[in-house]
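None of the figures in this text is laboratory data; all of them are computed from the coordinates on show. Being a predicted model, the structure only gives us computed values, none of them experimental. Cβ atoms are built from the backbone, for glycine too; each structure is taken alone.
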Structure 1
Amino acid sequence: MARGLRAGLCAALLALGGCQSGPRLATVARVDLDRFMGDWYVLASIPIGAEKQSYNGVESYRRNADGSIATTYTFREGGFDGKQKTYHPVGFVRNTQTNAEWGMQFIWPIKAEYLITYLADDYSTTIIGRSSRDYAWIMARSPTIPEADYAALTAVLAAQGYDLAKLRRVPQRW
C-alpha cells in the first residue's frame, strides 16, 4: 500500500515537474549568483506548455533579501505582436556550495528541478536543464549570438542526453 501511494504521488509530482527521473544531470562547478542575476534572452528551449509559441522570451533574476530568487519570465505569445505573457516563479538555491542547483516554484509547494548545466566563463551564455531531460533552455545576455556559438551550445545539450528534435529556437526581434 505505501509503495503504491509513493508511486502515485511521484507520478502526480512528475506531471507537475517535481520528481526526477533518469541519471542526474551534472551542473557547473560554481555560480556567482550576483553575476548570474539580471536579464537572459531565451534563444532556444525544449519548452513547457506555456512557452511553446513564445517570441522575445526574456528570463530575469533578482536576489531577494531572504536568499530566494525573484524570477520574471516574459514573452510574446504566437508572434512578435502577440499578447505579452509574464510569469513570476521563485527560485530557491538548493546547493549553496555550487549555487547551480535550484528549485523553481511556479505553484506552492512544488519546487521543480532547475539545474545550471553550462555557464560561459564571462556569464554571456548559459544552459538550464533537468535530470529528466524533458525541458531545457539556452539563454544569453544578448538576443542573438553567433551561429557557431549556438551550434556549440546545442552540441552541449546533445552530449547531456537531450533530444534536439524537441529543441525550438525562440525568435528574438528587438
Structure 2
Amino acid sequence: MIGCYDFCGHYEWTFEWLSQLGGHTLVRAYWDEAVHQDSQTHASKLIREKGFEGMKEYWGPTLADEGAVYERTVTDDVFRIDMHECPSKGFLLRNGLEQYRDYCDHCMGWIGPLMKDAGFVIDHEHNHCGQCWWEIRRKDDATPASAAGELSGASDVRLRPGWQSPHTDHYERSTDPDDKTVVS
C-alpha cells in the first residue's frame, strides 16, 4: 500500500494517462464516476442530508487529516473555503511532479457533480500553485461570488501576494462542471 502523499503522484499520472487515452472528457468521467459516485459517497450522503452542516462535517476532518492550510467561512447562505496550502498540489510542486495540465481541476471534477446533484452551485478559482477558493450556495441563490476580502476578510486567498499567477483560472458560476466559461 502506498502512503497518501505518494498517492498524489500516482493520481496525477492517472489523469494524464486517461487524458492520452480519451482526452479531457475521459478524465472528467473518471472524476465523476470513480470519485464522486464511488469513493466519496459518504460526502454525498452528508451534503445531501445536511447541506452546509454536512459540508462542515466532511471537509473539517478531511482537510485537517490531509494537513491543508485553509480557512472556512460559513453563513446561512454560503459555505466558503480559502485554500492557502493544498497538501496534494504542494506535494507535486515540492517534488517537481507535473504530468497532467490541470491537477487542481480534479476537485471541481468530482465536487461539481456532487454539488449539482445535491442542489448547490459553486464559484471557484485556482492558481495552480496550491491555492484556491470555493463559494458554495443553494442553486436558487443568484448571489454572485464575493469580492476579494468581502466574505472571508483577511483570510481570503485572493489577497495573498502572488495570488494571480499567469495560470490562474477564472470561472463563472456553473451548475455543470463541464460548462466552464473563462472570464477576465
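The figures follow:
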read-out: Highest-scoring label, criterion being relative contact order in percent (Cα under 8 Å, 6 or more apart), among 1, 2; value: 1
read-out: With Rg and Dmax of the Cα atoms in Å derived as 16.0, 55, matching label from 1, 2; value: 1
read-out: If mean count of other Cβ atoms within 10 Å over residues 83-90 is computed and equals 13.1, the structure in 1, 2; value: 1
read-out: Identity of the structure behind 3.1 (criterion: distance in nm of label points 7 Å out along Cα→Cβ at positions 91 and 147, calculated), options 1, 2; value: 1
read-out: Value -13000, calculated as helix-only ellipticity at 222 nm (-39500 (n - 2.57) for each DSSP H run of 4 or more, over all residues; to 500), assigned to which of 1, 2; value: 2
